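Rule-based calculations on the coordinates, nothing more; no lab input. All of these numbers come straight from a predicted model, not from anything done at the bench. Cβ atoms are built from the backbone, for glycine too; each structure is taken alone.
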Structure I
Amino acid sequence: MKQDYFLFLDESGDHGLNKIDPTFPAFILCGVMMSQTEYDLLNVGFDAIKNKFWNSGNVIFHSRDIRKWQKEFSILIDPTTRQEFYQALETNVNQANYAIIASAIRKASFIKKYGVLSDVYAVSLSFVIERAIFYLDGKPDVAGLNIVIEKRGKKEDAQLLRYFNKLYDSGTSFVNSVRIKSIVKSFDFKDKKDNENGLQLSDLTAYPIATHIIDPQRANPAFDLLERKFYSSRSGNYQGYGLKIFP
């Protein structure tokens, strides 16, 4: 039976190239791919956690707030609650069936190779959509692809929509426009307050990927757990498949 697939997109880091933050000199566009069936299961799992700890499904999992124990996540100050919450969240993130497709920009080397006028969003979006389509090639039940991205601001969203429309109309070096149009059904922006669990999963995965790109030698247990989720070749290689580092 055919079903829709979803690509949830979120980012980590600043996409600007004019000024590089030395503490976070990278930009990550992270996509999480899953079928409608798997997304329904993710909603059940995430909502169960929210109801268990807050008696409400309206809590939004935000990586920064969780790390800083801010806002609703101030309850994590308590060690027992913190351990139980982290375990529940880790279990859901690990058990959910999804594929990560991410583009990583190392800003300093990117500027050296491509120049400061190059646009990291155009490069990143092109890669992620290409690989999303390659990923779906192996799925016999695909009815179509719905792309969902978190709103950032009117100017930024309008710019990103222009990039997508250009891809949609002209294709990329590896996927022509006819192929994109035959698969992609929608490209929608969602506000954080819309409480889209797929976007929250993408947010939770983007930060560990970014910290790995910035410092691969640093202990990063969250990234270690996510490695098996990357879209990979048949031999298990995800470099260039589910993760592309530019340059």
Structure II
Amino acid sequence: MSTPTPDAKVIAIIPARGGSKRIPRKNIKPFAGKPIIAYSIAAALESGCFDEVMVSTEDHEIADVARAHGASIPFLRSPETADDMSMLADVIREVLLTYADRGETVTHCCCLLPTAPFIRPERLRQGHELLMRTGADTIVPITRFSYPIQRAVKVVPPTAEHPHDTMAMFWPENYNVRSQDLEPAYHDCGQFYWMRADSIVEQMQLFARHTVPLEIPEREVQDIDTEEDWVLAEWKFAAMQRSPVGVG
């Protein structure tokens, strides 16, 4: 890895567009007493990893909320990266190129999702240390599936022979295999992504050539895509506040 110039920056990028559909105004909806985006901002600020914590948005209300909680809004997101079809990598790349156009050098960045109240400053520091130690392009937090995916089932629609829904295994050959003999499977936590800035600008994809995982316990992970997810996340968050656990 090249040696950063003295004026190089490490930034946190929190993408938060205003047009969420499944949960309207999702990125600033109150969660356990404050706008949900505030948790990502606070984790980034408390981690001590960043020269700047910025929010990428096209929405003026989101920008005002972000500023109130300590983030910067150095520029607004373009309409091209604010629609339903834009990929996360497109948003990050636009931010990095805009900084470059302004004469500011960003060497490394971390994209924190705005609806991830379980992000912990300690995990951000772990991710940064792993990125620097391994020389990876990207660090992706993952967590283990609680049930073996090799035993996943699907619902088969009705047919002439079976007029009702039926059930079938995706991989029936695993029916008699013991759970402990099946290879563990993991999924993206949907919290944050550390990366080398030049890597995402050049490769234009989030999971780059050299992606290293950071395993996080399932208790610290909760996807929030539906109203039901939201309620479950608040329950889980309240339980974690009552019984905090250390970083493993």
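Below is a table of values for the structure above.
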| item | result |
| --- | --- |
| Test item: mean count of other Cβ atoms within 10 Å over residues 75-82 calculated as 15.4, pick one of I, II | II |
| Read-out distance in nm of label points 7 Å out along Cα→Cβ at positions 187 and 219, computed value 2.1, structure in I, II | II |
| Comparison of I, II by volume of the Cα convex hull per residue in Å³, for residues 59-122 alone - largest value held by | I |
| Origin of the derived value 1.6 (distance in nm of label points 7 Å out along Cα→Cβ at positions 99 and 147; candidates I, II) | I |
| Structure (I, II) behind the derived value 4.8 of distance in nm of label points 7 Å out along Cα→Cβ at positions 83 and 155 | I |
| For Cα extents along the principal axes in Å computed as 52, 49, 41, the structure of I, II it came from | I |
| Among I, II, which structure scores highest (criterion: relative contact order in percent (Cα under 8 Å, 6 or more apart)) | I |
| Origin of the derived value -9000 (helix-only ellipticity at 222 nm (-39500 (n - 2.57) for each DSSP H run of 4 or more, over all residues; to 500); candidates I, II) | II |
| Which entry (I, II) yields the derived value 1.84 for Cα Rg over 2.2 N^0.38 Å, for residues 91-162 alone | II |
